[in-house]
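What follows draws every value from the coordinates through simple rules; no lab data is involved. Since the model is a prediction, treat every value here as computed from it, not as a measurement. Cβ atoms are built from the backbone, for glycine too; each structure is taken alone.
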Structure P
């Protein structure tokens, strides 16, 4: 079994940047990571209501889960604001033969970013924050600077908008992603792990930027941790409590929350996560601090992922969140102007090619955006993975939304599950001839 090292985590985090721009759109500690069944070895459990009109999704998911040896998955689809499809495939817990239910909770990794972005846009809409505010003046944090060193003055130029759009000046391919270096940060700060989000931000405030703020796009988890600190400072409430109250509760989303790292702390209804390579590393969380644990259960600093990647939610929760923006004029959590700002094309190199032409797809404020046609419609989406899970949320220009969640990451040959299924979900949707006139949200109200 391979130990987790900083270099491994850096590679894992770098891969997450690719996921962010895809082409279209409790129990004991001793985990035995099973060898997942080969396709055809047994009947795949499927939960949720079947509908013959939506059979293309059933066929896709069963073949995909079996063909890629995925332990479990969930898919939810809305059409014009109605939940028309919600099914689970495979196993929530392989060893206990527990199937995935449609409303099972999964770690959603970087699909957390749209949630954080909406919370920020709400504060902008209420006049408590401005997109061009300088983050150093809004965080209420003191930089950690090693003796003899100086802070990079460019930190004083970073804005809220730049953090939302990944143009703040951090490029992990040039330097590193601090979320993968908790032991190093703890040592520098003179503390014991776990390091919290504010520890990571303070440490990075004493590090140089990789490029001038606003100069270009480079996917940054750190920027979203900064936004989490701003939400805390502006509202006077902890990030999770504020987001649940202001973003999720108005939509009737009650069970989504920040995840916990150790398996004994997993939430009721949360799936079990599997790493097919059986990697381990030293635990970052007491009472197992320093002990060898599965990477997905304590060797990754999940609880500090927070605003950039720490949420757990169901596929049903995610499409309910996505469907809230179907009609901007009637959105219960954000006004039409703020929604338009959220998906607006960024200025400069982040939004345009070198020759000045608009990029076919770009990163707005918390969402990837691909304009469709000339009527102002777009596909908007986000994907993400961390050890043991992958997630993909898609909002399509024609009123369809879907979320697919997996309790492992990567196919047997190392490919991203979200990358592999992305185009195939569009194809399945295009095969549906009749969309049922039903709404299942009431069945999954929490």
Structure Q
């Protein structure tokens, strides 16, 4: 190790992660890079992206590589030939390393991406994989299942990468269990679970909520809010259906849905069908820097998830932002959500798919200000465990444990306390 300050290459080899879009993954990448920089390290971003300009990453050095397909009928016969990107990634890392002398290659795992592993082995630089979900299995549920030949190739590459990397950062305990139980990873000691986080300081800034509400023309409304993308794995339709029940008990309730996504048109149609157009407002995309301000006006925030026929592997950033904002939370009792949030202490947890439970929890909070205040205070205290600074500290601990070891023996020997995977 050359100096206290580390030189980190953050690699995204997945062409599906467009860092010009307002998706949650962009915030995740940005906050990790920003956290590492804030604690004194140099970060270089390398990504597959069609747009060579990444405005929100202008404060960091970065290089983008355009996605390559084989032309004509070859792409139809061999649709996974997008893996040619990995060769470009490998060559680019070798070139960039001459200038930046990287201490660590930190790769956000993506389908068909093996260039980071090749560069790690060729250059002798420790490689860390950050994995946020079982990409192959989730494709079938969330978008479109990939062809058998693509799936076969993707599984081989996934096993190749996750067995050759020096350490794996899994976003949840469920995901860690999946990797071990399916024998994708042989050695459990190579996996550390680090949940997502939030910019606690930004969300705990003081905002005059009443002034903001008055400026929006809703000074007397009881605000229920959802923030995030409008995607199929969120049960936003359950929240909208529950809201028609809530209005019978809380006539001044107003549901604000902040975000964009493929499900918006379907959700708007549901609002129309239920006849609650005056009580549900779609706010659209709001720049993430403005989210703390908009959340400040909420009386209750909601994180609804679906049961989709497979374990929920994710770590929703909204949960940690809700905690940081010190809000009364209603959330679905599913996956890591039920590990991070404690029912009746930092949130009210409800059964997935139960519209009645969801409605009753929100009605209860609307009527019981004392309970709301208790949840808000508890949430704000709990949020201190989940700052991006603490996240960055844990990452750096893993990096340093790998760097000091001889080549060929680089397994980060970390011994967290019982429960630390979800507590820190």
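Given that distance in nm of label points 7 Å out along Cα→Cβ at positions 176 and 200, derived from a single structure, equals 1.4, which label among P, Q identifies that structure?
P
Have a look at P, Q and say which one yields 81 for volume of the Cα convex hull per residue in Å³, for residues 56-95 alone, as calculated.
On the way: P: 57; Q: 81.
Of the structures listed, the value fits Q.
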Report summary line: Value 0.60, calculated as FRET efficiency 1/(1 + (r/R0)^6) of positions 168 and 256 (r between Cβ atoms, R0 = 41 Å, to 0.05) from one of P, Q, is from structure Q
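To test your reading of the models, identify which of P, Q gives 0.95 for Rg/Rh (Cα atoms, Kirkwood Rh), for residues 152-231 alone when calculated.
Details: P: 0.95; Q: 1.28.
Going label by label, the one that fits is P.
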Requested in this report: Please state which of the structures P, Q yields -12500 when helix-only ellipticity at 222 nm (-39500 (n - 2.57) for each DSSP H run of 4 or more, over all residues; to 500) is computed from it.
Outcome: Q
Report task. Using FRET efficiency 1/(1 + (r/R0)^6) of positions 280 and 336 (r between Cβ atoms, R0 = 35 Å, to 0.05) as the calculated read-out, with 0.10 as its value, let me know the right label among P, Q. Result -> P
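Hey, Rg and Dmax of the Cα atoms in Å derived from one of P, Q reads 22.2, 66; which structure?
Working: P: 20.9, 69; Q: 22.2, 66.
It traces back to Q.
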